[in-house]
Structure P
Amino acid sequence: MKVIIVPFFTLLFLFLGLNYRQIYSAWAVWSETRQLANLAERAPEEFQNPAPVEDRFEGRLSPDFWKFTTINGGGVVSNETAWHSTAFSTDRGLTLQHSPDPFFKDEKPDRREPASERYNNVTLIGGSGFKPTPSADVVLKFKSKASDTFYGTAGVVVQPVGTLQEDGFFAKPFDMFGFAVMGDESSFYGNNSSLCYLALNWIPVQVESLHVDPHAWHDYEIRLRWVSKTEWLGTVSADGSVLCQMPVPALGPLEVHVWSDNFHVIDQPRRWWELAPSLDLNFQDGGEKQFLLDMIQIFEEAR
């Protein structure tokens, strides 16, 4: 009997060890989905969405729309408009700007709170308090484009209210749905450029290419529709055409997250002993790039 059991458990532990990232990812998504369902089931039936809000970036950020901004650089979080090698401006719409990081080679890549020294990111949080109901969708509209020279990631997503704090720390697991742009040097399971994606507890659950040119201006719409207490339908459209639809766990009241960073996402192809492919997340000093918005608005729309 021992002759059979010992090799079996040896192979089992080896298999689990070789697949620990894939197993952890599956567990993290399952656990977060269950947690979100429990919260949604306990939420009150009655809900009132806020009044519509928008920002057309006429020389400043609208205080009605935005709660706060953060910039990560050199392992420090700032609430200024420029820090380290990243900045944003509202002179002509909203521009999230990256420039060369002269200290990048000497900075530490280790991930720590609130961020690695090599992580350069600008984030805006606002448009808070909306969620879809049985009688109304939540609609987030914006007009954006990425500069011709582009690297890392940038985008506009919705996430549970209170996910990110003003000091740059995440108070909740990073659950989000929406639109992103990814540089050609990166790949999300074979996808880059313009993307629609859902992530739960930081783990990409579903990623789809939108097949639109991210370097040209487009009118985007993110729509969330109530399906049940625990499930929504998420849609991303560009210029009036629906390009992506996927089921989304009920996330509760939402906030808008706009960002641009210097991540380098690398696909690791699935090897024969692995349950699934994996991703490696690094940082890069890609020099100049911009992510631009011309306007943004969020509102409820009767079904």
Structure Q
Amino acid sequence: MASFQEISPANLDAFMPLIPEVFQERAADEPLRFFGIEESDQASGVIIFRSSGITAEIVYIYILPYLRGTGVIDTALTDLFFKLKDTGYSYVTMQFVADEYPVLSYIAKRYEFEVRSMDYAYFRFTAQDIMRCRASSFEPQGIMRVKYLPQDKLEKLKKLIERYYKVYGNKLLDIEAALPFSMAYMEGTDPKGALLVDVPSIRQDEALGEMKQYPEKGAYDITLFFVGTTSQKAPLYLLSGLCKVLKAELPPEAVITGYFPHGHVVKLFENILGIKGHHEVLGKLDLRGL
């Protein structure tokens, strides 16, 4: 029979193989709490949430494959929700891409989470998709490969990106690693925007199992930054420049991903690529009604 308990120093070693390294590292700086699921006295799953006042944000759920579909995770979540209510939490939230996470969609429906659309969309396509898109015949203007920027211009671009990076996340992309395929949008001699293409990481975290990651393993991840330009054509120029580079330097089957706030960029990608973005949602459960 399955049991559920908070992970402590006494049982940490048993659950460590099930906790992705990224969360082990983040635990030192973020208010994360870890709960473990045991089946037949064996560590079988984990649930990780971020504590923020009266809200617990679930950031990771994992159960060993042989226990999926057995109801173990439902039992563990029900237990967790009552524990959270009893210790003073009022809400549980989950932020996820609904089309990509059917398990979280099931949980949201099963426990009657209130679900609303968020301001981000996730894209997944191949180099061949972008090489065939409308931007491939568009002549780029004011575009320069980041790796060819003079050092003073590169430093200026980095500072501009760092200033605006909080819009996209907490960890700044390693610009140096992304140089081979990245583009800068220039106005005169100054960089005013960028399309950064992060090269795939060779690092593998086996604890993640089948959990989808953003960016995906083995994918080239792209991020658009606009850091001082009002030109509506800037992203189109950047895309057209990327098309020319990909045609010469990447195999057609190379996977490319992108995660963008809704608005001009998302509409541009959907119109130019002909690929619909996977829209992110926020699920919220009011524990006070339990």
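Values quoted throughout were computed directly from the atomic coordinates according to the rules given, and no laboratory measurement underlies them. All values derive from a computational prediction rather than experimental measurement. Cβ atoms are built from the backbone, for glycine too; each structure is taken alone.
What the table shows:
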{"quantity": "Origin of the value 18.6, where mean count of other Cβ atoms within 10 Å over residues 41-48 was derived from one of P, Q", "calculated": "Q"}
{"quantity": "helix-only ellipticity at 222 nm (-39500 (n - 2.57) for each DSSP H run of 4 or more, over all residues; to 500) from the coordinates reads -4500; which among P, Q", "calculated": "P"}
{"quantity": "Entry that produces 20.3 once Kirkwood radius over Cα pairs in Å is calculated, selected from P, Q", "calculated": "P"}
